[in-house]
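Bear in mind these aren't lab numbers, they're just calculated from the coordinates by the rules spelled out. Being a predicted model, the structure only gives us computed values, none of them experimental. Cβ atoms are built from the backbone, for glycine too; each structure is taken alone.
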Structure I
């Protein structure tokens, strides 16, 4: 004859008034997870002969994006009600750890994005400073070139006048009959 095995099952969907139950249900809803399920099996093999319960909590993950992993944990308790209260508390804590982890991951991604944007802005600012410096340099170089061109044009005019003067002198000398 097999020994009688006592089992219990508790589903948050059915509703109840246990401590942490409503909070866990609301957090599960917010995370878009199905309501958690809890299973208990009475065990008789303790050394002191005390009866204990093996409580298993099943917090199923979300099947739709954002996908979340299933959370499954077990522990021993001295009674079904005490174990269930502990499982509700632990389930709430694990959901909150998951939310904290996701928030930290989002914050890290945001920080990395902000850092990259800041680096890109710094790079653009450096490029703008360099372009402004090049622009000033080109303006100075252009002003020098304009001054050089003006000076050379003046020199060309002077030389053209000298050439014309010398040609006139040569022509006068030829007309006067002088040999050059």
Structure II
């Protein structure tokens, strides 16, 4: 086998490996999304492990999805922050995996495409995930989750993907 044929075969192998990994992440996300809120409620765990009161936290109040989010209910507030942080992290990871998967696609080097396609794939999946949640007991699909919370993870991944190649990790003397 010629060296160029070997490189092409290796290139395709890496693409498929990363695509399977990316789809696996999406399946894990779907599994969590498919659980009812009651199965994901972490307030009892927080109440057992973390001792906080409404005076422990600074006063914060805002509306989200027709609910009042406030530090007056510290465990619900903490759960809200943890759940939204998890969304940011999972869409950051998904976008990074799309970057890696798509880096093995020939002619996929244009700067616009390099950042736009993983973002579109990740936000598209976020939108489908929110729509799916409208069918799950105790869950509500919210576009604000897609275009604010999940988008933060996607944008952070795009920033990291853009900045990391600029950093010289080799120690120079």
Which of I, II yields 0.00 for FRET efficiency 1/(1 + (r/R0)^6) of positions 22 and 158 (r between Cβ atoms, R0 = 30 Å, to 0.05), as computed?
I
Taking relative contact order in percent (Cα under 8 Å, 6 or more apart) from the coordinates of each of I, II, which one would give 26?
II
Out of I, II, which one gives 155, 33, 23 for Cα extents along the principal axes in Å as computed from the coordinates?
I
Which of I, II leads on distance in nm of label points 7 Å out along Cα→Cβ at positions 62 and 78, largest value:
I
Structures I, II compared on distance in nm of label points 7 Å out along Cα→Cβ at positions 118 and 142: the greatest is I
Given a value of 0.00 for FRET efficiency 1/(1 + (r/R0)^6) of positions 70 and 150 (r between Cβ atoms, R0 = 30 Å, to 0.05), calculated from one of I, II, which structure does it belong to?
I
